[in-house]
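Enquirer: Structures follow.
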Structure I
Amino acid sequence: MLGPLIDASGQTMQRRKMLKNLGAAAALGATASWRTSAQAQASWPTQQPIKLMIAFPPGGPTDITMRVLAENASKVLGQSVVIENKPGAGGTLPAVQLQQSKPDGYTLAQIPLGVFRLPYTQKISWDPVKDISYIVGVTGYAFGLVVPSDSPIKTWADFVAYAKANPGKLSYGSTGVLTSPHLTMEDISLRLGMELNHIPYKGSADLMQSILGGQIMAAADSTGFLPHVQSGKLRVLNTWGEKRLPKFPDAPTLKELGLNMVQASPYGIGAPKGMDPGLVKRIHDAFQQAMEMPNHVDVLAKYDQQLMHMNPQEYSKFAEETFRREKALVDKLGLAKPS
């Protein structure tokens, strides 16, 4: 009887010793992993340039203003912040790219409003609210609708009258399918009983080339159309803010035209999910300092944009609220994906 008891006891002791050693190894591994993570954060950003992906092509208002922001952030951080243009897909490609990136602070992305509509219009394997680390809210757009100066459409009333008399023939361009200019115009059309012909583009630069070249009859865009209005090539029919824009004092707002609508499409900067809160704060603080520099404020003002700062907590809450609100708009317009 004693032999088996001794063997069992010995095995038990060996098992306990083995488990103790494994536990110690795991603890050492966790400590080493924590130290590696902490060291990486402490040294950030010294390993490599920081990539900031933006959702629109070169030459438009977003590209121009974000490049100034990136240059400012480079000065603040002492490390290059490099812009990478990823246009198309309604402005959602940078957010998609985040899903394959490490949360190490070296890959950041502009998050346009269209990101929050994505799950309602197509099947995706990630969640725009849960699978992005929201860093900092930056600004929003000043939108409007323009037509060529030699167009027979001189006013918004002319636009509506022509559209109703010619269903599906009035062509307008936007910066992409399911972007804020597209959905806002479709919402307006639904409210007024118009049928328009939507032509999507990858960004403001392409859109402006098209309307100036006579390929479309109107363009819904942010105020990247300003130089062409000032040169006398385009006319503004309306703007979409709460108040009239100082640069276009004769253009009424949608609210003045009887449409109780305001569209500013706020955007900011996000990162891959799972980022350490300390690193989130460091990136936020750097970009807040960069966005508040006079040259960035000035270039935003060129396009009638204003600072719309949100810290990580505020930006995360904004993401949740916008995600719910955009579902209602997509459902209203009948653009939701088949269930």
Structure II
Amino acid sequence: MSGEFTDIKSLTYDEVMAFVTSIGEKPFRGKQLYEWMHVHRVASYQEMTNLSKAFRQQLEDTTTYTSLTKVDCQISKEDGTRKYLFALADGNVVESVLMRYKHGNSVCVSSQVGCRMGCRFCASTLDGLLRNLTASEILDQIYAIERDTKERVSNVVVMGTGEPMDNYDNIVRFVKLLSDEHGANISQRNITVSTCGIVPRMRQLADEKLQITLALSLHACNQQKRLELMPVANKYDIHEVVDACRYYFEQTGRRITFEYSLVGGVNDSSQDAEELTALLQGINCHVNLIPVNPIKERDYVQSNRAVVEAFKNKLEKNGINVTIRREMGRDIDGACGQLRRKHISET
């Protein structure tokens, strides 16, 4: 983005008001502009019909208006899950997923173009990190899906491509915009942000005292196994990461979610379940077991159903709150990064 252009959709309500008065418009125009962006979720200035042509032209000349373009949408025949591929203004593409549940529509958004974390079982990281997404680019994944389906979204998870804590400032800004009462007004309690465990950022997030859910991609019960699956463990020991989760709960009172991908023969034994229990002792938490999505670039396999159930039962017996993630959209490129990789290799 060039220096002279303001990324208008990334500005908070107060910043929009200040910007509008700085270019000589009345404050109520700022309120109208903000509502067009974040309440009506329009795709362009042209749709802002109660703003004067001159004002819209001035906005065109001084700002960038983030509006993602739909490149592809795969729809699951099994459960109606929709996997979107969106083009950004610079030609990069990102994925988002709409999942329909009884309690409402949930969208999973990406936070970066690519990822540099290198987790062994994930397709998102295979081409490395290209760049961070701006707050408006993260936000507009939700708005673009709402424009496409004509349905409102009630829950948001930042669990698509990218490591949110590696794009910290934009993520915090995104959360504040999404939960702002003047705009989308989605409760922070309905927003989940995942991390593979960047400890200083997790502690910083705790100090923001937001009411979002923090989900840690744990995937192992000890440091040695975590190192095999997740290079980030070279930098932050598993106990440091879990301590940062305890700190997050102390600061916010929000129960922690631990994501645990079960990989056949790697981290799914009865011994693993025992070690996991010991590791999470005394934390107010919920464990989400995920049968790993096989990707052709790696040789990991899913744990079989009986093993998954046995693992779950063992944790429950030990007093840990646990669910097995319902697999949505298995008949489409549902796993993070798969649709984007396919698109890149085809183009």
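The numbers here are math on the coordinates, done by the rules we state, and not lab data. All values reported here derive from a predicted model rather than from experimental measurement. Cβ atoms are built from the backbone, for glycine too; each structure is taken alone.
Enquirer: For FRET efficiency 1/(1 + (r/R0)^6) of positions 83 and 147 (r between Cβ atoms, R0 = 35 Å, to 0.05), which structure out of I, II has the highest calculated value?
Expert: II
Enquirer: Given a value of -10500 for helix-only ellipticity at 222 nm (-39500 (n - 2.57) for each DSSP H run of 4 or more, over all residues; to 500), calculated from one of I, II, which structure does it belong to?
Expert: So the calculation was done on II.
Enquirer: Computing relative contact order in percent (Cα under 8 Å, 6 or more apart) for each of I, II, which one ends up highest?
Expert: Ranking I, II on relative contact order in percent (Cα under 8 Å, 6 or more apart), first place is I.
Enquirer: Starting from the value 106, 48, 30: which structure in I, II was Cα extents along the principal axes in Å calculated from?
Expert: Here the read-out was taken from I.
Enquirer: Comparing I, II, where is mean count of other Cβ atoms within 10 Å over residues 59-66 highest?
Expert: Going through I, II one by one, mean count of other Cβ atoms within 10 Å over residues 59-66 is largest in I.
Enquirer: Now for a different question. Just checking, which of I, II has the largest value of FRET efficiency 1/(1 + (r/R0)^6) of positions 51 and 115 (r between Cβ atoms, R0 = 25 Å, to 0.05)?
Expert: By FRET efficiency 1/(1 + (r/R0)^6) of positions 51 and 115 (r between Cβ atoms, R0 = 25 Å, to 0.05), the leading structure of I, II is I.
Enquirer: Identify the structure, out of I, II, from whose coordinates mean projected area of the Cα convex hull in nm², for residues 99-186 alone was calculated to give 8.5.
Expert: I
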